[in-house]
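Trainee: So, here come the structures, one by one.
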Structure I
Amino acid sequence: MAEATAKPVSSLDEMSPRRRQLAEFWFYFSENRGAVIGLWVFCILVIVAVLAPVIAPHAPYQQYRDAVLVPPVWQANGRWEFLLGTDAVGRDILSRLLYGARYSLFIGIVVSTVALVVGIFVGVIAGYFRGWIDTVIMRLMDIILAFPSLLLALTLVAVLGPGLNNAMIAIALVYQPHFVRLTRAAVMAEKSRDYVVAARVAGAGPIRLMFRTILPNCMAPLIVQATLSFSNAILDAAALGFLGMGAQPPTPEWGTMLAEAREFILRAWWVVTLPGVAILITVLAINLVGDGLRDALDPKMKRS
């Protein structure tokens with residue numbers, strides 16, 4: 001028995017540090033069943049988005065004038081060629097939902113990436129140099145945080161002009177202060193540690209200290225925040241699309257689909273409900289993955 005139990009330990013010891021870290025990460029991540037389910041759902045959404053031109057039964061803009069507001073196939077008068085029904089101008093709901101996954105994931109990736117990169121750069125500068133630079137940056141971030149995020153994004157889009165690109169820019173600017181504050185706090189905590197002092201004594205310059213020495217040790221909370229911002233960006237983009245300030249018709253974006261279907265909510269439930277369910281499932285899956293990342297990356301959340 002002793003020899004049998006010694007083999008796994010020795011094999012773990014023989015792992016490279018990177019493989020050991022990945023194994024530990026997956027161990028804590030997989031303990032959260034909801035996170036694993038969310039990861040599977042998210043992977044399916046990515047596959048669906050990538051393969052939308054192949055698996056979609058119809059073109060997302062194709063109108064069938066003889067099939068206006070056809071119900072889903074399981075209801076009376078449903079048709080097998082339109083599994084989830086059609087909208088008010090005869091477009092296939094399933095095809096538009098599949099293509100809409102592309103827009104939603106693209107919005108989440110762009111917004112979270114821009115907010116993460118800019119927020120890290122500004123936060124590292126504020127946390128490392130402190131003084132008046134830190135004061136100016138943080139007061140500006142406080143001003144941005146003083147406004148409700150959706151209201152500020154709506155105002156910025158109104159200034160820039162309606163459209164998907166401007167909506168993504170506005171949402172990224174609104175989310176940036178969260179990354180700035182997280183990065184600043186992490187840099188301030190790491191700056192006085194022994195390995196940073198040793199690197200400074202060895203002759204490392206400010207740029208190397210900030211982005212090569214300190215920043216890699218601050219990434220765990222930023223990754224979790226990026227995941228949560230991913231889901232929030234999808235929600236806010238859908239809200240802007242619903243208000244007519246985001247993606248414009250006939251773009252098959254889920255929020256825009258909801259806006260186009262408002263007047264049919266009582267007599268054609270599928271036109272409104274199905275895009276809402278798509279948003280719900282996507283955001284829930286990403287939030288569950290974010291919870292799993294928090295458990296796996298935050299030492300305080302790791303259970304012994």
Structure II
Amino acid sequence: MTSPAAPSRLQAPAIDWLVLAALVVAWGSAFAALKIAVHDIPPAWNTVLRMGVATVVLAAICAARGERLPPLRPRPHPAWGWYAAVGLIGMALPFFFFAFAAQGLPSAVNAICNGSSPLFTAALAHVLLAEERLSLRRGLGVALGFVGLVVLVWPRAVAGGAVEGLALGAAILGGLMYGISNIIARKAPVISSTAGALLMVLTGLGFAVVGAVATTPLPPVPPLKALLAVTGLGVFSTALGSVGYVWLVQRRGPVFMSMSIYLAPLWATALGVVLMAERPGWSAFAALGLILLGVGLTTWKKALPKEGV
């Protein structure tokens with residue numbers, strides 16, 4: 001069966017760019033929404049609510065498409081173990097870490113730390129995946145990105161003391177969790193993208209509930225502003241964002257998709273400065289430039305020459 005011809009890289013259909021822009025807005029805006037939500041909802045319960053909303057949305061999408069989760073009986077499908085690991089390491093834990101960091105960091109700084117996750121992915125893949133060894137260019141990109149993290153963290157940790165240092169550590173740890181989960185996801189069995197997203201969110205929700213019940217008392221009913229913020233995180237950044245990501249990778253490939261890695265932190269920084277009156281400081285902007293340059297060197301690939309017409 002012949003696959004449909006890929007759209008031209010120079011004349012991409014408008015829908016591709018619209019989806020890319022929507023993902024940048026959804027992911028870049030998540031850090032401002034987090035800042036609003038954690039003011040009234042503790043990080044652990046913020047994670048539960050966010051993943052609960054995403055689970056409902058993804059379950060509705062799967063039902064509308066007639067898709068089902070892999071079977072649990074008589075023996076669990078192997079995908080359950082793999083996607084549960086991604087649900088814990090790639091969703092429940094980083095969502096908590098970034099929510100915790102939002103209590104002590106400007107949303108722009110939180111987003112810049114998140115933007116470092118491709119660097120962790122590349123470094124871990126070099127160690128764990130034989131087919132993903134770093135070239136000189138990609139190794140330089142990883143090194144530049146980590147220099148950017150030092151530029152971001154060191155002045156703030158020295159000036160801000162232990163509280164801001166803990167918040168920075170949590171944000172960087174969240175980026176590391178994303179890097180680890182990307183490696184796990186590469187080894188996971190292939191299932192429907194929507195079902196896979198639902199499986200990750202559903203299992204991650206289970207871990208999040210256990211963690212919240214064990215560590216944090218149930219908070220009072222939050223104000224409408226916080227509820228709207230966490231609902232937006234669940235619907236747009238988590239549920240629809242994951243579906244749009246997979247859809248765009250399947251249409252245009254990871255190189256086109258990687259543009260969101262550059263644009264989301266820029267959008268988040270602009271939102272923080274314009275709408276939330278944040279002033280990240282010179283070190284944050286210098287770190288943003290170094291991290292984006294590092295990510296560019298790490299993820300950029302030459303386009304292969306086309307065969308035929």
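Trainee: Going by mean projected area of the Cα convex hull in nm², which of structures I, II comes out largest?
Mentor: Greatest value across I, II: structure I.
Trainee: Still on this structure, I have one more. Where is relative contact order in percent (Cα under 8 Å, 6 or more apart) largest, in which of I, II?
Mentor: For this comparison of relative contact order in percent (Cα under 8 Å, 6 or more apart), the top structure is II.
Trainee: Matching task: 6.3 is the computed value of distance in nm of label points 7 Å out along Cα→Cβ at positions 23 and 263. Pick the structure from I, II.
Mentor: Going label by label, the one that fits is I.
Trainee: Follow-up question, since we're still on this one. When you work out mean count of other Cβ atoms within 10 Å over residues 87-94 for each of the structures I, II, which one comes out largest?
Mentor: Greatest value across I, II: structure II.
Trainee: Taking distance in nm of label points 7 Å out along Cα→Cβ at positions 127 and 279 for each of I, II, which is largest?
Mentor: With respect to distance in nm of label points 7 Å out along Cα→Cβ at positions 127 and 279, the highest-scoring structure among I, II is II.
Trainee: Can I ask one more? Compute FRET efficiency 1/(1 + (r/R0)^6) of positions 199 and 247 (r between Cβ atoms, R0 = 35 Å, to 0.05) for each of I, II and report the one that scores greatest.
Mentor: Max of FRET efficiency 1/(1 + (r/R0)^6) of positions 199 and 247 (r between Cβ atoms, R0 = 35 Å, to 0.05): II.
No lab work stands behind these numbers, since they all come straight from the coordinates. Since this is a predicted model, take the numbers as computed values, not measurements. Cβ atoms are built from the backbone, for glycine too; each structure is taken alone.
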